[in-house]
Structure 1
Amino acid sequence: MQDDALVPGGWVLLNYRMPRVPSSPRVALWRRLQALGVAQLGDGLVALPADARTREHFGWIAAEILENGGTATVWLAKPTSPAQEREIAAAMADERRAEYSALGEEARVASALVGPARARAAPRLRTQLRKIARRDYFPPVERETAQGAIADLLSADAAAADLMPRPGGERQHA
């Protein structure tokens, strides 16, 4: 296999080990892996669907692990059965499903807020949605539900802003 080839339908694996002390690089690594939405296959073994972006992410992370006195190798692989791959993908989708459901609920709660609290909630929730979407490789239907709830919140805020008094007492209408 060529060095730059990706396995069709494959996965990028990161096998790593970090020193226990100091703990801050280990914690930073854990947070970074969570932000990427990795599948935890075992102790010190994580996976992402193979593409150039995920391979690059793991390459950079492996370099950081080595700089911090750990060991790391990046692998390209494919599960031996479709059932194994579906199991990994389902576990990843389940994690995102829970995140989207919680986010959709937050948007529904925020829609009951008024004034500045609501105005602050809408952009914050949109930012959270983008962060979740970046680590969502197998989008569940809850993604669309959360997107809709946040879009409703943002459009309601935009409509409310259009009716806010302007300096001089005039109202702006859409």
Structure 2
Amino acid sequence: MTAVEVQPEPVLAVRSEVVALLDELGVRYEVVDGLVVVMPSATAAHEQLAMWLGAQLLRTASHDMAVLGSNYNYLYAWPGQAFVNADVVVARQQDAEPDGIRVPPLLMVEVLSRSTRRYDATLKKRIYESHGVPSYWLVDPDEPSLTVLELDEAGRYAETARVSGAEVLRVERPFPVELRLTR
């Protein structure tokens, strides 16, 4: 009988020099499973919508909650090199470390754009779902609409609410809040 040698799957790692260069150049990027994903700059409309939603969440959040913006890292597979950024992140204040959050945030909000729509709706959804992020909101500025996905008992995202235009969104998670997409 011949022994078969099993080779472990290669582990991709991003060299610290690459990360340092990207940081120095001010490039927006995420690291997903060891691969660098360069993100285009957001448009003014994209940022205004994300800030509008974040402001409404911040106004309602209790002092033990952190509402954070798009440059805050969710270090979903740390140690290692795997992190993503959402447009708005809601977490417990105690979990918000200076360089990012290492436990599942309570809510991740992605404002869809032409260049990130598929990435946000598929890969990021899979990452958030598999790591137990309880609530994930997808905001489509083109319609405009907001879709609320929440983990069900099986640990899969299910749509629990959807609003469009000037409709008011009322949710209980991550905390009771009413908000609008438009001012």
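Each reported figure results from applying straightforward, stated rules to the coordinates on display, with no laboratory input. Quick caveat: nothing in here was measured; it's all calculated off a predicted structure. Cβ atoms are built from the backbone, for glycine too; each structure is taken alone.
Taking distance in nm of label points 7 Å out along Cα→Cβ at positions 47 and 119 as the measure, the highest value among 1, 2 is held by 1. Which structure, out of 1, 2, was log10 I(q)/I(0) by the Debye sum over Cα atoms at q = 0.16, 0.17, 0.19, 0.26 Å⁻¹, for residues 55-102 alone calculated from, if the result is -0.71, -0.76, -0.82, -0.86? Derived from the structure labelled 1. When helix-only ellipticity at 222 nm (-39500 (n - 2.57) for each DSSP H run of 4 or more, over all residues; to 500) is computed across structures 1, 2, the figure -19500 traces back to 1. One of 1, 2 was used to compute distance in nm of label points 7 Å out along Cα→Cβ at positions 31 and 143, and the answer was 3.5. Which one was it? Working through the options, I get structure 2. When relative contact order in percent (Cα under 8 Å, 6 or more apart) is calculated for each of 1, 2, the greatest value falls to 1.
Comparing distance in nm of label points 7 Å out along Cα→Cβ at positions 95 and 111 across structures 1, 2, the highest figure comes from 1. Computing P(r) over Cα pairs in 5 Å bins from 0, in percent gives 1, 8, 14, 14, 13, 12, 10, 8, 7, 5, 3, 3, 1, 0, 0 for which of 1, 2? Of the options listed, only 1 reproduces it.
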